[in-house]
Each structure stands twice: as structure tokens, then as C-alpha cells.
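Scrolling down, you'll hit the structures one after another.
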Structure P
Amino acid sequence: MFKCAICGEVFFTKESAREHIKIKHPEKVREILSSLSSSSIVNLEKRGVDPENWAAGYFIAFSQEEKSN
């Protein structure tokens, strides 16, 4: 299970949690993307990774890590 660190909503899949972050909390996605260099974003795109999906997934992983500590 994945829990949104912002609003507390619970999800059974990482994909649904990632979509929730992108739709309901886009400011967090923008915050993470703004901390990356433009070359990092280009490298994600070259590897076929959507930067918004990556940022939302990063936020989820970071939130889960904080919870476990």
C-alpha cells in the first residue's frame, strides 16, 4: 500500500499513487523537477522516461522511505 504524504489518501498500486500526485499535487511534481538540471531532464527523456512520472514516483518513494525511518 502507498499513502500520500500530503493528503493521506491510500492506494494499492504505485501507479495509482503516482497518478494521484500528478493530478492532485502538481506543485510537488514541479518542485522536484525544478531541482533537476535541464540535462538531467533531457537524459530522462532520452531514456524514454516521462519526467513528470519520474518526479511523482520519486516523491512517493521518498515519502515511503521517510515513513519507514
Structure Q
Amino acid sequence: MFDYFNLNNHYYSLAATGVKFKGRTFSSRALAEKCMYKFFSKKGLVVDHIYDDKHYKTYICTNGARFYINRVY
């Protein structure tokens, strides 16, 4: 859930396509990335490309799955 004591007032969503993954919201981009990479190691996924558009990042895996970390607020 949301961390109401977030000092920077930004939240980040983590979602995916091409793989069964339940989207979540985090109080920092670092926490979202940590969760994503933990999922990668659990499922044996490898990142092939990263598209960085400042507040939105797309991670494309070698199997075609895509993960998105977007700034929500």
C-alpha cells in the first residue's frame, strides 16, 4: 500500500505485459526496481533493453515480456 510518510511525494507503479505479474505501487523508484529484479531472478528473466523517458521506464526482457515503472504522483 501507500507509504503516507513519503517525503518526496512521488509514487511509482510497477506493471508488466507478456508475463503473469500483479501490478504494485511503491513509494520510490528504487523499491519498484528492487521488486522487479527480485521477480526477474525468481523467474530467470534477463533484461535486453531499457527505455528511459525520465519519469517512465520500460524494461524489455529477452523473452518479450515488458515491465513498466511509471511515476504516478
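Bear in mind these aren't lab numbers, they're just calculated from the coordinates by the rules spelled out. Keep in mind that this is a model prediction, so the values were computed, not measured. Cβ atoms are built from the backbone, for glycine too; each structure is taken alone.
A few points about this structure:
- Computed 12.2, 37 for Rg and Dmax of the Cα atoms in Å - originating structure among P, Q: Q
- Comparing mean count of other Cβ atoms within 10 Å over residues 16-23 across structures P, Q, the highest figure comes from P.
- helix-only ellipticity at 222 nm (-39500 (n - 2.57) for each DSSP H run of 4 or more, over all residues; to 500) from the coordinates reads -21000; which among P, Q: P
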